[in-house]
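Please find the structures below.
Each value in this text was obtained by applying a stated rule to the coordinates, not by laboratory testing. Not measured: the values here are computed from a predicted model. Cβ atoms are built from the backbone, for glycine too; each structure is taken alone.
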Structure I
Amino acid sequence: MATTTDVTTEAAEAAIEAISGAANKDAAFSMALSQDQKDIREWVHGFAADVMRPVAHEWDEKESTPWPVIQEAAKIGLYGFEGLAQFFADPTGLTLPIVNEELFWGDAGIAMAIMGTSLAVAAIFGQGSGEQIGEWIPRCFGTPEDIKVASFCSSEPNAGSDVSALRTTAKFDEATNEWVLNGQKAWATNGGISDVHVIIATVDRELGSRGHAAFVVPMSEAKGISEGAKVSKHGLRASHTADVYLDDCRIPVGYVLGGKEKLDERLARAREGKKNKSNASMATFEASRPVVGAQALGIARAAYEYSLEYAKEREQFGKKIIENQAIAFTLARMKLELDASRLLVWRASWMGRNQVPFENAEGSMSKWKAGEVAVWITERAIQILGGNGYTREFPVERWHRDAKIYDIFEGTAEIQQLVISRAISGMHIK
C-alpha cells in the first residue's frame with residue numbers, strides 16, 4: 001500500500017519531469033536577451049564609457065553641441081539612418097531602449113545631442129509617405145563627413161502640454177502651390193541648427209488638435225525660418241535647445257507629411273465629426289515615450305552604480321557607510337525602482353513594436369515611472385555622497401540636473417497621470 005509520502009514523491013517527480021520537458025521545448029516567453037542584443041548593448045556601452053564619459057563634464061560646462069562626439073558616433077555607425085533602422089528593426093522592440101539606456105548612462109546631455117534627431121525621424125517615419133521617408137530621413141543625419149541633425153518642433157511659448165493651443169499656422173497658397181507657415185516654436189531640441197525641421201502647425205484652427213499637420217521645413221532651402229533665442233538650461237546642457245521662428249515661410253505642397261490629399265481627407269472627416277487616429281504631435285509622443293523612459297533609466301542607473309561603489313569604499317566612524325542600514329536599504333530601494341522601471345519600459349517597447357494597443361496607456365506608465373525614479377535615485381545619490389555629491393567634482397549633481405527634465409518634457413508627470421486615468425476609466429477626466 002502506497003503511503004502519503006510515496007504519493008507525494010511520485011507527484012513531485014511527475015511535476016519535475018513535466019517542467020523539464022517543457023523547458024526543452026521552444027519557450028513561448030523569455031526574459032533573456034538575444035546574443036545580438038547583448039552585443040549591441042556591449043558595443044554602445046563601450047562608446048559611452050570610452051568616448052562620452054571622459055568629456056561629459058567638459059561639454060556640460062561649455063553648454064554647446066558636442067559635434068566631435070556626434071561625428072565619432074557617426075563613424076562607427078551609431079549615429080545615422082542605418083544604425084537607427086537596425087535598432088528599430090528588432091521585432092522585440094527592446095534594442096532601441098537598450099541603446100538609449102546605455103548612451104544616457106554615459107552622459108545625458110551628449111546622448112540627447114546624438115539621439116535628439118530621432119524624434120524628427122519618428123515623426124517622418126510614422127506619418128510620412130514611403131517617398132518622403134526615403135528622401136528626408138537620410139537628410140536628418142547627413143554623412144560621417146558632413147554631420148547633420150534634425151529637430152521636431154511642437155511646443156510653443158503658450159502651448160506645451162496643451163497641444164490644442166498651438167498658434168503656428170499653415171495655409172495653402174493655391175496660386176503658388178505652396179504652404180505658408182507662420183508662428184514661433186519653443187523648446188526645440190536642435191532648433192535652428194538642424195537641416196531638417198519637422199514643424200507641427202494648425203491648418204484649421206476650428207478643429208483644435210484635429211486640425212494639426214506635420215510639415216518638413218529644410219533650413220537650407222526654405223526662406224522665412226530662423227533660429228530664435230538659445231535656451232540656457234538646468235540640465236542636458238550639451239544638447240542644443242532653442243526657439244524657431246517662421247515668418248511667411250514657404251515650402252512646396254509635397255512637404256506636408258503624408259501628402260496633401262490624405263491631409264484633406266483627414267480634415268474632411270474631422271469636419272464631419274468622424275474620429276481620426278491621432279493628431280500629429282501626439283502620434284509622435286506616443287511612439288517615443290518608452291524610449292524617453294529608457295533615457296531616464298540610463299541616468300538613474302549611472303547614479304545608482306556610482307553611489308553603490310562610493311558607499312562600499314567610503315568610511316565613516318570606522319566602517320564602510322554601506323554597512324549602515326539607512327544607506328544599504330536606500331541602495332536596495334534604488335535597485336528595486338530601477339529594475340521595476342525597466343520592466344515597464346520594456347513592456348511598452350515590445351507592445352509598441354508589435355502594434356499591441358496601449359489600452360491602459362502603458363507607454364505613459366513607462367515614461368512617468370522612469371522619470372520619477374530618475375529624479376528620486378539621483379537625489380538619493382547626492383545624499384549618499386553627502387557634501388561631495390553637491391559639488392561639480394563628482395558627477396551625481398550633473399545627473400540630478402539632467403534627470404529633472406524627465407518629469408517635464410514629452411508630457412509632464414501630471415499629463416501622464418491624466419492619460420492613464422482616462423485610459424483605465426474610459427472617461428474624459430479633466
Structure II
Amino acid sequence: MNMEENIETLILEMSQKTGKQIDEINKLIDIKREKFSGLLTRQGATFMVQKELGLKKDIGPELKINDLQEGMKDFETRGNIKTIYPIKEFEKNGKIGKTNSILIEDETGIIRLTLWNDQIDNYNLTQGSEIKIINGFITSYNERKQLSLGYNGSIEIINKKEEEFEKISELKSGLNSINVLGRILRKFPCKEFESNDKKGKICNFQFGDETAILRATAWNEKAEELQKLEDGQAIEIKNAYTKQGMYGIELHLGYNSIINNSKKTVPKTIEILKENINEKTINQLTQNENTIIKAKIKEIKQGILYFNACDKCGKKSNNNICDICGEVKEIKKAVINIIIEDDTSEISATFFGNTALEAINLSQEEFEKEINTKSSNTIIEELNEKLKGHELKLFGYEKTNSYNNENEFNVREII
C-alpha cells in the first residue's frame with residue numbers, strides 16, 4: 001500500500017469513528033494545509049486533523065528504511081547505528097552552527113540521519129545502539145535520501161550499546177570503522193605533501209594500549225587535530241582503518257575518523273612501554289631511548305618558569321591567539337629545568353606542564369599564585385631550599401637541546 005492509499009484508509013477510519021462524512025474530513029484537511037500556506041503535506045495535515053479529533057496517536061506510522069521516500073513527513077522508523085561521523089562546524093549569516101551525520105540501518109537498508117546544532121547535544125548516541133526516529137522527514141542531497149528530525153521530532157534510544165574498543169594486539173590488516181583506546185606514545189614531525197595538485201598533511205605517531213604498540217598515521221584534517229595533542233595523552237580513536245605496513249599493522253585516521261580525549265581508564269605510558277624500557281644510570285643514557293633513571297635534585301636552574309599556552313592544546317600562544325586553535329584563553333604552563341645527579345654523573349632534566357608541577361609539588365592554582373606574587377628568582381631560591389637532595393624516579397629519554405646543543409633528559413612521567 002502506497003502513501004496515498006494509507007491516507008485514504010486513514011480518512012475512512014476517521015469517518016467511521018466520528019460519524020463525519022469523508023468530504024467533511026477532506027475539507028478540514030484542506031483548511032489545515034491552507035493555514036500553513038501549502039507547506040504542510042497532505043499526510044501531515046491528515047495526522048493533525050486526526051489528532052484534533054482525538055483519534056491520532058502522538059506518532060506517525062512506522063516505516064522500514066527501504067520504504068522511506070523523498071517528501072515523506074511525520075513518520076517513525078528505527079534502526080541500529082552503523083557509523084557516527086565527525087561533527088562539522090559551519091558559518092551561515094555570521095553565526096556558527098554544527099552538523100552531525102549518522103548512518104542507521106535495518107534489515108531493509110541504510111540511510112543517513114542528519115542532526116543539527118542542539119539536536120547533536122540532546123542525544124548521547126553510540127555506535128551499535130538501536131534507536132527510533134519519531135516525526136522524521138525525508139529530503140534528498142546529492143541524489144541520496146537523507147533523514148532528519150521534523151517539527152517536534154525526537155530520537156528514542158531503544159537499546160543503548162556501550163562503545164566497544166578493539167585491543168591493538170587483535171587488529172588485522174584491511175579493517176574499517178575501527179575504534180581503539182590508548183595513549184599517544186610519541187609524535188613525529190608532521191610533513192606536507194602534494195598529490196594531484198592538492199596539498200595535504202601527514203602526521204605519524206606511536207600509539208599503544210596495554211596489549212601492543214603500533215605506528216599510526218593521521219591525514220590532513222586529522223593531522224591538524226593531532227598537532228593539538230601531546231605525548232602521553234589518552235585518546236579514543238573512532239572510525240579508523242588498518243593497513244599492512246613495512247613494520248606490521250598500521251592504524252590510519254582519515255576524513256571520517258574521530259579523535260577524542262578519553263576519561264576512561266588507560267594504563268600510563270610507562271606501563272604500555274614496560275617491555276621496551278630499561279633502568280639505567282645517567283652515564284648509560286642513549287639518545288632517544290625510553291629509560292628509567294633514579295636521581296636526586298642537585299639544583300633548580302634559574303630561568304623562565306612558564307610560558308603562555310593555549311588552554312585547549314597546550315601549545316605556545318601569544319596575546320590569547322594560538323596558531324593551531326585560534327582565539328583562546330591562555331594559561332601559564334610550567335616549565336622547570338632541574339640538574340639531577342646520581343653516583344655516576346649529572347644531567348639537566350626538563351619538566352613540562354603537570355609533570356613540572358608534580359616535581360615541585362604545586363597545583364596549577366598554587367603555581368599561578370606564586371608567579372603573580374613573587375619574582376622567578378625568589379621562587380627558584382625557595383624551591384632549591386625545599387627540594388635540594390629530593391629523590392626522583394623518572395621516565396623519559398635523553399635528547400640534544402637544539403638551542404645549546406647539550407644533552408638533556410626529557411621527562412615524560414614521574415614514577
Label whose coordinates, when P(r) over Cα pairs in 5 Å bins from 0, in percent, for residues 295-406 alone is calculated, return 2, 13, 21, 19, 16, 11, 8, 5, 3, 1, 0, 0 (choices I, II): I
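Which of I, II yields -17000 for helix-only ellipticity at 222 nm (-39500 (n - 2.57) for each DSSP H run of 4 or more, over all residues; to 500), as computed? Can you show the working numbers first?
Numbers: I: -17000; II: -6000.
Only structure I yields this read-out.
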If relative contact order in percent (Cα under 8 Å, 6 or more apart) is calculated for I, II, the one returning 9 is structure II
Computing distance in nm of label points 7 Å out along Cα→Cβ at positions 95 and 143 for each of I, II, the value 3.4 comes from structure II
Please state which of the structures I, II yields 101, 52, 43 when Cα extents along the principal axes in Å is computed from it. II
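Taking semi-axes √(5λ) of the Cα gyration tensor in Å, for residues 183-382 alone from the coordinates of each of I, II, which one would give 44, 23, 11? Please report the intermediate quantities before stating the final value.
Details: I: 44, 23, 11; II: 33, 24, 15.
Working through the options, I get structure I.
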